[in-house]
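What follows is a group of structures, each given as C-alpha cells.
Derivation of every value follows stated rules applied to the coordinates shown; laboratory data play no part. Keep in mind that what you see is a predicted model, and the values were worked out from it rather than measured. Cβ atoms are built from the backbone, for glycine too; each structure is taken alone.
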Structure 1
Amino acid sequence: MMEAQLTVVNSILPLLAVVIPLIAAVIIPWLDDAGGNWFTALAAAASLVVILMMYPYIHAGNALEKVFDTGAMIRFSFMADSLSFLVGLISVFLWMLASVYGVEYMRKEHAQGRYNIFSLLSLAGMLGVVFTKNLFTLYIFFELLSIASYVMVVHEETREAKSAGLTYIAMGIGGGLFLLLSIIATYAITGTGDLSMIGVGLTGHPLMPFIFFGYLIGFGVKAGIFPVHVWLPTAHPVAPSPASALLSGVMINAGAYGILRTVFAITGSSITNTLPMGKTLLVIAVITMFLGSFLAIVQTDIKRLLAYSSIAQMGYIVLGASLLSPLGLIGAVIHIFHHALMKGTLFLVAGAFIHQTGLRKVDDLRGIGRRMPLTMTCFSMAALSMIGVPPFVGFISKWYLAIGALQSETRGILAPGGGVVIIGFLLLSSLLNAIYYGPLIVRGWLGAPEENINTVLNNSHSSRVSMPGNRNEDPRWVMLVPLFILALSTLGFGIFPQLSVGLAKAVASFYFYGGH
C-alpha cells in the first residue's frame, strides 16, 4: 500500500461541482418546459465553470479535497485529481452541449420537466462518482446515477423503452450488489476505502481475487463490457437522442473510471499482474472490442449500430488498463475523453437525422448528406475518428494503446511477441470500424436519396417529421452548434492533444512512479 504523493489542497470545488446540479434539479419543477430546458444547460455550464477552476491546481500537480465527518462512522469525502478532473471535465462538457441540443430536440416531447430533473440528478451522480475520495461515497452516487438514468431510458414510455429500462435497472441493481459486497469486504479487511492510495492493503488476502472480480462486475455492468453488456444495445437506442449521447458518451465512462480505479487504486497494478486477474481482464477487453464491432456490422438501425460500437470502445479502455504499463494507462485514460467526444457527436447526429426526417434505418440514410450537409459533415468527422484516421482523436488513443502494448511486453507483462499481437488486434478492430462506418459515410454523401414518406412515418421518432419544410434541411442552430463544437473537438484535440495527454501522463506518473 502506497500513500498518495500529491500535495492536497483543501477546496470546496469538487463538492460544489456535484451540488450545483442537485440544487438545479429542485428548481426545475417551478419552471415551464422551455425555461427548464435552458436552465438544465445553464446548470451544466455552471458545473463546467467550477471544474475549470480546478485546472490550475491540477496542472500544478495538486489534488483538491473536501471531507465531511458526520461523527456517526460515516465520512463523505470529495477529491479531484488528474483522473477525476479529466473524466469530470469531459462529462459535464458533453452534458452541457447535449442539454443545449435538447432545447430544440425535446421541445415537443412530453414530460420535459421530469426528463430535466432526472438528467440533472444523473449528472450529479456522475460527478459524484468521479469526484469522490472513498468507496462509500462512490457507491451512493453510483446508485443515484443508475436510478436517475433509468428514468431517462424509459422516457418515451413505449413498450420497447419499458422493456429496455427493466433490463437496465435489473442489471444495474445486480451490478450494484456485487460492487457493494466488494466495498464491504474491502473495508472489513483493510479498514479503508481511500481512492487516493495505490493499493488499499488487500495484498496476499485469499479473498482478493473475489473482491477484484466483484468490482469488475459492478463497474463492468455500467461500462457495458462482455459478458454484462446485454442491457446497452437495448437501452441506448430507445432513449431520446440527447440521453443516448449521455448514456454512451458519459455514463458508461462511470464504469470505465471505476475499472481504472479498481486496477490502479484498489488493488494496484503490480498486484493485479501477479494474479490471474490481469490476464482475465486482457481477455475480456479483447472479446469486448471484437464482439461490439462484429455486432455493429450487422445492425440496420443507426442507434443500435452506435450502441454496439460503444461496447467495442469500452474494450479499448479496458485493454489499456489490462496492459498494466504507463503508456497503456495513458491510452485508456485519453480514450475516455476522446470516446465521449466521438460518440457524443454520433448519437446527436443520429438524433438530428431522426428529428428532421424520421429516418433511422441505415439503408434509408442514403443521400442524407445532400439533404443535411452540415449534419452529415459532423457525422463524417466523428466516424473517421472512430476508425482511427489521423489527425482525429481516435488515432491518438490507438497510438498510445499500441505503444503501451509494446511497453507492456518489454516490462515482462505480456509474453514475447504479445505486444505485436495486441497491435494486430487494434488494426483489425480499426478495420471493423471502417467496415460499418465507411459505408455510412459513402452512402450518406453519394447514395441516391430515399424519399419514401411511408418509411419516414413508420420509423419516426415523433410527429415532428410531418411538419412542412422539416424533412429536407439541417436542424436549427440550437442543435447544430453543439454538433459543430463536438465534431470540431474530435479534430482539434487530435491536432492539439496536450490537455488530454498531459492529464493522462499525470495519472500514469502517479500510479507507476508515485507521483514523481
Structure 2
Amino acid sequence: MPERRIATVVMLDVVGSTTIAAELGDARYRKLSSRFARSVRDGLKRFGGHEEDNAGDGFFATFPQPDRGIRFATSLAEDVRAFGIEIRSGIHTGQTETQDGKAQGIAVVIGARVMSLAGPGEVLVTSTTKELVAGSDFGFEDFSAHELKGVPGTWQVFAVTGVDGAQRERPLPAAVAAERRAAIQPGPQRERPRRAALIAGGLAGLVTIVAVGYAIMRDPTQPKPRDEPAPLSEVVVQVDPERDPPIVKSIPVPVPRVPVPGLTLPTAPHSMVVGQGGVWTVRFRDLFHVDPARSEVRARITIEGNISFSVNLAEGLDKIWVALAQGLLEVNPATDEQEPAVTFGASGSVSRDVVVGGGFVWVGGSDGRFVRYDPSIGDDQTRTGLEPIDTIAFGYGSIWTTDIVGGTVSRYDPDTMRRIAKIDLAADFIVSGDVAMWTLSASAGTLSRIDPATNEVLGVAVQVGPDPAGLAAGVGAIWVGDEDGMIRRVDEDTREVTEIPFGAPVRTLAFDDDTETLWVDVA
C-alpha cells in the first residue's frame, strides 16, 4: 500500500535556463548547474526538506511544515542571485502518497501548476498553504484566482511578498545578472589518472609537501641526516580528488606535548571543521585556527577547562562551536576569543558532539543529555535521562544521533526534542548527504544509508575500508578517511566506491563546499 501523508510540496526551476545555457556554453553552464544544485540541497538541509526529484534546472521537494517550505523558497531565491539567475517557485500543501520512494498525487500536480504561473523571483502559494501559516509573519499579495490545468475547480493563488516583516527583494537588473553569470568559469578539466599513477603521484606529492612543512618547523641549526624520512604527521592537508596528484597543500599543525606519560591524542568524530574563512582542528586542549589562504596557523586557542575525553567542533551562525564534557563554548572567528555558552559541570569522561542546524546549536552527550541552544537570545533547553548520544547530525529537518554501544540511531523532532524514530543500526559516525542520511561503522568498515522519508535502512551496506576514521559529505558523494592511508569516495546514487590514495593515516576529514575539496587531519 502507498504511504499517505500531508506534506507541503515545493516546485521550482531556473527562469530562462535554455537561454542561459546557450549564453554560457556547456562547460560554464555545468558549473552554474553544480552551484545551483548545491544551494538547493544546502537549503533543504537547513529548512528540513526532502528532495523528491530533480531535472537539472528544476527541483521537486517536500516539507513537513508549510512555513519551512516558504522560508526555503524565499531564501533560495535570494541566494541564487549570487550566480546571476532567478528562480520561480510554486507551493501547495495537501495529501501525497509515496510510491517507488517519491511523493505523488494531486497535491504534486497543483504545486507544479502554481509554479508555472510564477515569474522571475516569485514564490506563489495556494490559499490552502496561506491559511496554514497564518500568524507566521509572512506577507502575501493576491495573485487572483486561476484554473489549473488538469485540476478541477478554481484556485486562489497568492504571492509571498514578505518574510518576518521584511519585504522580499526584487529580481536583479538584467545587466547585473549578466555580469555575475560572466564571472562563472569552469574548473580545469583533468583526466582521471590510472590508479597506479595516482598512488605514486599522491605519495610523492604528500611526502614532498610534508617534508617542506616539517623542514620549516624543525630546528634549522640541527643538521638533517640524509636518510631521515619525512614524517607524515602533524599537518592538515587539502586534497582535490580530481587532481593528479591529489595533494593541494599541507600546513603544519603541531601536536602539543602533554605532561602525562603515554597519553595519546584523543579521537573524535568532529575534531575538525571548515568554515568562517578557516580550517579548525583540535589537539588535546588547543584549538588551532588555520588560515588556508596564507597556509599558516593564524591562532592557537587554549580551550578553557580540563582536558576532555573528546572535543568536537561545529561551524555555523557566524561562530565556531566547541563541545566538551564541561560545556559548550563559542569562538569568534574574527577575534579568536572564546566565551562559555552553556555549562554542564560533568566529568571529563563524558563525550559530547555538536552540530548546527535549523537556527540552533545542538549538543548530545554520552550521559544522555540533549541540549538545544539559541545563540540569538542566549537560551538553552535541555533534556536528560535519554539513551547515550555519541555522535550527532542535522538533516532533513531533524536531529540524528547514534548510540554506539546500544547499536541504534535515533531521530529527534527539533521542536519538541522528542524521539520520533529509533533504528537498529550500529554506527560510529553519521552525516547528512544530498539524498539520505549515511552512517559509518568503524568496527565493520561499512557505510549504510537511511531513507529520511521512511526511517528505513536501504540496501546492503557498502564496504569502505579496514579502519575508517572520518566521514564527510559533499558534491553528491560520501567521503571516508581511513587509517590505511586511503580516502574513499562513495557515490550517493550508485554507491560506487572510488579509492583516492593519500599516503598517511587519516585522523579525520571535512569537506569544503566553497572549493569542493577535502581537508584531512594527519596527527
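Quick check on the output: -23500 is helix-only ellipticity at 222 nm (-39500 (n - 2.57) for each DSSP H run of 4 or more, over all residues; to 500), derived from one of 1, 2. Which one produced it?
1
If distance in nm of label points 7 Å out along Cα→Cβ at positions 31 and 375 is computed to be 3.1, which of 1, 2 is the source?
Computed on structure 2.
Given a computed value of 0.20 for FRET efficiency 1/(1 + (r/R0)^6) of positions 247 and 383 (r between Cβ atoms, R0 = 35 Å, to 0.05), which structure among 1, 2 does it belong to?
Working: 1: 0.95; 2: 0.20.
Going through each structure in turn, the value belongs to 2.
For which of 1, 2 does volume of the Cα convex hull per residue in Å³, for residues 255-502 alone, calculated from the coordinates, equal 133?
2
16.7, 51 is what came out when Rg and Dmax of the Cα atoms in Å, for residues 127-350 alone was calculated for one structure; which of 1, 2 is it?
On the way: 1: 16.7, 51; 2: 26.4, 86.
The value was obtained from structure 1.
With Kirkwood radius over Cα pairs in Å as the yardstick, tell me which of 1, 2 scores highest. The partial results should precede the final answer.
Values: 1: 22.6; 2: 24.6.
With respect to Kirkwood radius over Cα pairs in Å, the highest-scoring structure among 1, 2 is 2.
For structures 1, 2, which has the highest computed value of relative contact order in percent (Cα under 8 Å, 6 or more apart)?
Between 1, 2, the highest calculated value is found for 1.
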